[in-house]
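Next up, some structures in structure tokens.
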Structure 1
Amino acid sequence: MAIKKVYPTPDEAVADISDGATIMIGGFGHAVDRPQTLLKALVRRGAKNLTLISNSAGVAGKLGIGSLGGKPFVDEEVLVENGQVKKVICSVPASLVMSRPNAFERLHKEGKVELEYAPQGSLAERIRAGGAGLGGFYTPTGVGTLIEKGKEKRIFDGKEMIFEFALKADFALIRAYKADTMGNLIYKGIMRSFNAIMPQAVKVAIVEVEEIVEVGGLDPEIIITPGIFIDRIVKIPKGDF
């Protein structure tokens with residue numbers, strides 16, 4: 001019996017995300033590569049005490065809503081603003097506009113949300129390691145800085161390195177350009193960043209796409225994420241991409 005991966009609505013796709021879940025959120029930090037449709041559904045879902053693993057903690061500057069080319073977009077900040085998040089693991093916790101601090105900055109200073117800072121390359125490798133079934137890795141990145149606090153240190157070839165644990169999660173919310181009904185994915189431009197490495201490191205991977213085609217409708221030479229790693233697919237409403 002064929003597995004049905006295409007969900008009619010984003011709300012149905014995230015319906016089992018419960019309080020306390022750990023969620024990887026794809027994208028580099030721009031509207032065009034964030035899973036905005038799924039993020040909106042997660043806000044409506046109302047799950048709390050979430051741990052987010054993402055490149056940023058929200059960069060829009062106000063309620064997670066900003067604009068790019070005149071189109072509104074939503075990022076992790078609205079979840080933080082709503083009090084749904086207990087911890088964020090990311091590499092860009094602050095707003096890109098210093099005069100407009102994001103919700104995470106404000107609430108972190110008030111002790112209401114935790115931060116685990118990870119240099120961007122280390123964050124990507126921790127996710128990749130989680131997907132590969134590894135426990136972690138040693139890296140020189142962060143040695144001699146606050147990053148090394150509390151971490152195991154060893155010397156390899158005369159160079160001091162710190163140990164970074166792999167990252168895994170319950171869910172991943174990602175965005176791709178196109179999928180077939182089995183979940184094989186292709187990306188466009190910057191979409192390929194964190195979106196492409198997160199599905200392997202989670203129990204349930206949910207993707208929003210601009211177009212869904214039948215199996216055989218994608219050139220196998222350009223498929224980046226094999227369908228075996230994708231559990232649910234949602235088509236982005238027309239006008240939202």
Structure 2
Amino acid sequence: MSQATTFDDALEAVRGVEGWMSDAQARRLWDRASALRPPGQVVEIGSYRGRSAVVLGRAAPQGVEVVAIDPHAGNDRGPQQITGPAEEGQKDHEAFLANLEQAGVADRVRHVRKPSSDALGVVEGDIDLLYIDGAHRYGPALEDVRRWGERVRDGGTMLIHDSFSSIGVTLALLTALFTGRRFRYVGRAGSMAEYRREDLGARDRVTNALRQAVELPWFLRNVVIKILIVAKLTPLTRILGHRGGNWPY
């Protein structure tokens with residue numbers, strides 16, 4: 001099957017694929033991946049059932065490798081699913097492969113079925129586009145941002161899902177990126193934050209920290225929404241502009 005030539009085709013290909021990715025977030029993945037030129041490399045950490053991997057596989061030009069890293073072990077599957085049985089992970093794995101095949105990108109996406117912490121040696125060379133949507137606890141999230149972020153080439157892009165939404169991910173950003181000197185904050189689509197790899201001087205670092213700090217009220221809003229959902233007070237989330245009972249992302 002030939003690759004899609006438009007974003008709308010790619011979006012249609014993931015309509016029935018489970019996952020947490022808005023259309024605007026898919027658009028950002030598409031735009032960054034489609035702008036790459038061979039030889040290049042896209043790395044995704046956390047694939048679940050392939051929703052974002054399909055978009056990346058459809059967008060990346062021939063000659064640009066797309067690597068999807070996910071152990072499909074049953075843990076860190078989604079909101080409030082930090083632990084789970086291996087059987088669930090195997091179901092995710094089978095659905096992931098089937099969804100890639102259905103979307104026509106099975107030959108475009110190389111799957112590494114390992115935790116991200118064990119996969120660094122499997123991926124060679126610099127990364128042009130890094131998409132992190134792995135474990136959302138502080139420790140693993142910080143490790144992904146630091147260790148994999150070091151692999152992003154100068155001028156490359158790092159996208160991080162559940163930024164300013166997940167507590168663990170946001171704390172990892174505060175630790176590694178708010179006052180860091182290697183990544184400039186570009187903006188976000190929902191909870192998908194975008195950073196560009198470049199060296200920042202002292203003044204730029206202050207500006208960069210302030211631009212990220214502006215997002216903290218939105219983060220606090222999302223935390224309150226999650227508390228209300230857990231407390232089974234979902235209707236109250238409408239006061240904060242949240243629609244539906246889904247975890248904010």
Structure 3
Amino acid sequence: MRRALRKGETMHEAFKSPLSVLLVEDDKDLAAFVRQGLEDESCVVKVCFDGGSGLRQAELHTFDIILLDVMLPGLNGFEVTKRLRMQRIRTPIVLLTARDTPEDVVKGLDAGADDYLTKPFDFEVLLARIRARTRRPPGEKSAQMRFADLFVDSEKREAVRGGQRLELTFTEFSILECLMRSAGRVVKRDRIIDFVWGEREISDNNLEVFIRFLRNKVDRPGMPRLIHTERGIGYRIREGAD
């Protein structure tokens with residue numbers, strides 16, 4: 001039997017805004033139960049039934065937390081977690097599984113998961129785990145950046161220009177975030193590559209392709225250009241013509 005967070009309180013009221021949850025679970029009955037319970041708490045829930053679909057959703061969209069089954073068709077939960085962390089996607093991940101041996105727990109945490117919940121679980125315990133993993137430390141503020149009419153929230157991974165939300169991929173957003181953190185100053189290519197891809201081998205040509213994709217979304221026709229190339233050095237967010 002579930003109970004409310006506090007008398008009359010929902011997750012929406014506890015967190016001030018609806019939580020966005022990605023649920024990856026191949027047991028459709030369990031997925032429906034968890035989804036309904038979270039939606040009753042005013043969460044926004046996206047459900048996937050296999051590892052590959054869950055990975056793509058986590059790569060393309062922003063979530064406050066990911067609830068991830070371990071035994072999934074295609075990619076298992078350990079592999080999905082590992083791939084997300086390799087891409088520097090830091091969304092909290094709670095693994096849901098019946099495999100509770102110490103070796104499995106260690107494997108999941110080593111892959112980058114934040115928590116581990118064994119099936120069958122009490123729904124109230126799940127809510128407590130979600131609250132613990134999405135609670136913002138006291139005094140912490142959202143990492144919001146603004147330059148001209150471009151607004152970026154790195155915590156929510158949202159970008160808006162001229163009042164219109166930009167539909168950016170994870171890589172495009174990461175490049176924009178890197179540029180916005182040094183708005184007005186030149187950011188060298190090597191620094192962008194290190195920020196976005198870490199130790200992965202990415203060429204300058206690959207970076208130029210992603211910059212072009214990003215420009216097509218940020219600097220739309222009729223709008224002043226904000227992303228500028230500093231030849232031989234890197235890129236910069238600034239106003240004015242080249």
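Read-outs throughout are calculated quantities, based only on the coordinates presented, and are distinct from any laboratory measurement. None of the values given here were measured: they were computed from a predicted structure. Cβ atoms are built from the backbone, for glycine too; each structure is taken alone.
Quick notes on this one:
- Entry that produces 15.2 once mean projected area of the Cα convex hull in nm² is calculated, selected from 1, 2, 3: 3
- Test item: mean count of other Cβ atoms within 10 Å over residues 162-169 calculated as 24.2, pick one of 1, 2, 3: 2
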